[in-house]
Structure I
Amino acid sequence: MNNWFLIANQISGGYRCKRELPEIFKLMDRHGIDLSNNYTKERGHATELVREAVRKGYRKIICAGGDGTANEIINGIMTQSFVSPEEITLAVIPLGTGNDWGLSAGFTIDREEMVKAIKKGNTITQDVCKTTFTGSDGKLQERYFMNVARTGYDAEVLFKTEKMKEAGRRGKFLYTLNIFTSLFSFIPPLTSISIDGEERINEKALSINIGIGKYNGGGLMQVPHAVINDGLLALTFIGDIGRFGIIRHSGKLKTGDIGKVRKVQLLKGKDISITSDRPMLFEADGEALGTTPLNFRVIPEKLKVITV
């Protein structure tokens, strides 16, 4: 099929997606882009929609939503059994809260410019990471991600925020609130990190970020040395810098200078394993997933994405 299979998560960005979809559909029609419109119903549904779309013959998919929705779609692309992932083209209309992936992948939050890019069809092919982690049932699970995964303090902040949302609380202040409460509740565990089979770190960790893209957390550069298609994973290890250190150096996450801080290491590799003396929470592309132990393996140039 030559037309696009659009998957929309209407609650993305605090229902921003639902509000803006009618205008986006008008833009698509104006530029002659044929669509099949589909809407997610629950967490994980986008992955199933992708598998069904590829089975029916679709090879072009549009994500209307945030990085979490894009992550689900990419897991569908990587786990469907009908064609090689490189045969599928993904376009993203960023309608989430952070929209960090696009800062590295090269798509824009400007609706009309992104629609024009879809019509034009320019693409890049970027790396994907396959990760294993411990699920809530204590068993190892697998997941793919395309931007950044985190464990430690940052993941604890996200898990707390997600629990509040599940309880019915809303608002951007939730994440900020949990940044401060976690300053007092999170105790850095002893971690061991091996890269390509060699142990490189064995010390207490505040935060560990694994990146294909540079940005997460709403435009912060926690993995400033990441390159989206170099066939390597970028790792930022932040050691036990203390509460004052977190506050003092937080601005360096915006400028990309976090690597200049003492007890911070910027490393790279193709295969990364992380263990800890007690379970550390883990998330990927903003999706709360599980705990350590963790393994990350890069899959080079596997995802074809529309860029401006």
Structure II
Amino acid sequence: MIERTPVLNISTHVILFSGLLLILFPVWLAFVAATHTLSAVNSAPVELWPGDQLWINLSAAWEISDFGPKFVNTLIVAIGVVVGKITLACITAFSLVFFNYRGRMLIFWCIFITLMLPLEVRIVPTYAVAANALAPFQMMLDILGITALVNMLSGVRISLEWNLLNSYTGLILPLVATATGTFLYRQFFLTIPDELVEAAQMDGAGPIRFLIDTLIPLSRTNIAALATIMFVYAWNQYLWPLLIITDRATYGMVVVQLSDLVPNDLTTGGGTPTWHYAMAGTLAVMIPPILIVILMQRWFVRGLINTDK
């Protein structure tokens, strides 16, 4: 039983409020900087109250970074990553829980271990695969001698190539695998009573029908929680788009595009950082994930604490 006393309640709220201030203070500084001129932002002491230049700075940042098509690109990639992660995690967890085959626990632990290997660690091999997604199959054909045999018999050399660079496919596919989503789905599917599975079998429902008609409706809160996390994750991607996208005019992402708000000659000692534009652009980029978190907050909490299961 948790003891509730006035002192404990006050102490708890003080700690929570202090943590909230630590989180929101940098955001407040960014907002204040976005509402002032460059001279005011660079002045000392630091401005702590908003000015009247917010819409001017937002318009300038939007025009300089060409945010219009970049927001569309980022939205397409974020939605594609969310749908891919949810679908792949659901199918993988369904296989691990409801099908009995050798090595399924080994497969689960191999998937779970990938939590320790973020994209930044495996960036080089991932880029190599994205440069030619069919390279492993080409290597297999070469090792088995099939390439040489076909070349000898027909004079045609098999050369498999699928370049994912500078494409939506390359931005989305390497990000759809998710050990976190698989783990969340697996933990939920393990709570499904055996009687429900047996009832579905008695009704003549096959695996696909059981998944679609029973499991997916029951796991809607899991879907909402995972979708919220993964949308924010995909929206804030920086390193992967920066690496594989050279045609930024067509496939640029908003987070990468923020670099246009800093002078290109800043590293050589010239130019002045336009921090008021940079902060205004940052605020614009922050709005979509914040709205998603606010709108999905109730479902997100339910999906994590399993209140309706």
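Each reported figure results from applying straightforward, stated rules to the coordinates on display, with no laboratory input. If you're wondering where the values come from, they're calculated on a predicted model, not measured in any experiment. Cβ atoms are built from the backbone, for glycine too; each structure is taken alone.
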- Note on the structure: With FRET efficiency 1/(1 + (r/R0)^6) of positions 125 and 237 (r between Cβ atoms, R0 = 30 Å, to 0.05) computed for every candidate in I, II, 0.95 is reproduced by structure II
- Task: Taking 10.0 as the value of mean count of other Cβ atoms within 10 Å over residues 13-20 derived from one of the structures shown (I, II), identify that structure.
- Result: II
- Which of I, II yields -20000 [helix-only ellipticity at 222 nm (-39500 (n - 2.57) for each DSSP H run of 4 or more, over all residues; to 500), calculated]: II
- Please state which of the structures I, II yields 3.9 when distance in nm of label points 7 Å out along Cα→Cβ at positions 101 and 293 is computed from it. II
- Taking distance in nm of label points 7 Å out along Cα→Cβ at positions 181 and 277 for each of I, II, the highest value is that of structure II
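For relative contact order in percent (Cα under 8 Å, 6 or more apart), which of the structures I, II scores highest?
II
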- Item | Computed 23, 47, 26, 4, 0 for P(r) over Cα pairs in 20 Å bins from 0, in percent - originating structure among I, II | II
- Task: Determine which structure produced the value 15.4 for mean count of other Cβ atoms within 10 Å over residues 21-28, calculated from the coordinates; the candidates are I, II.
- Result: I
- distance in nm of label points 7 Å out along Cα→Cβ at positions 165 and 261 from the coordinates reads 2.9; which among I, II: II
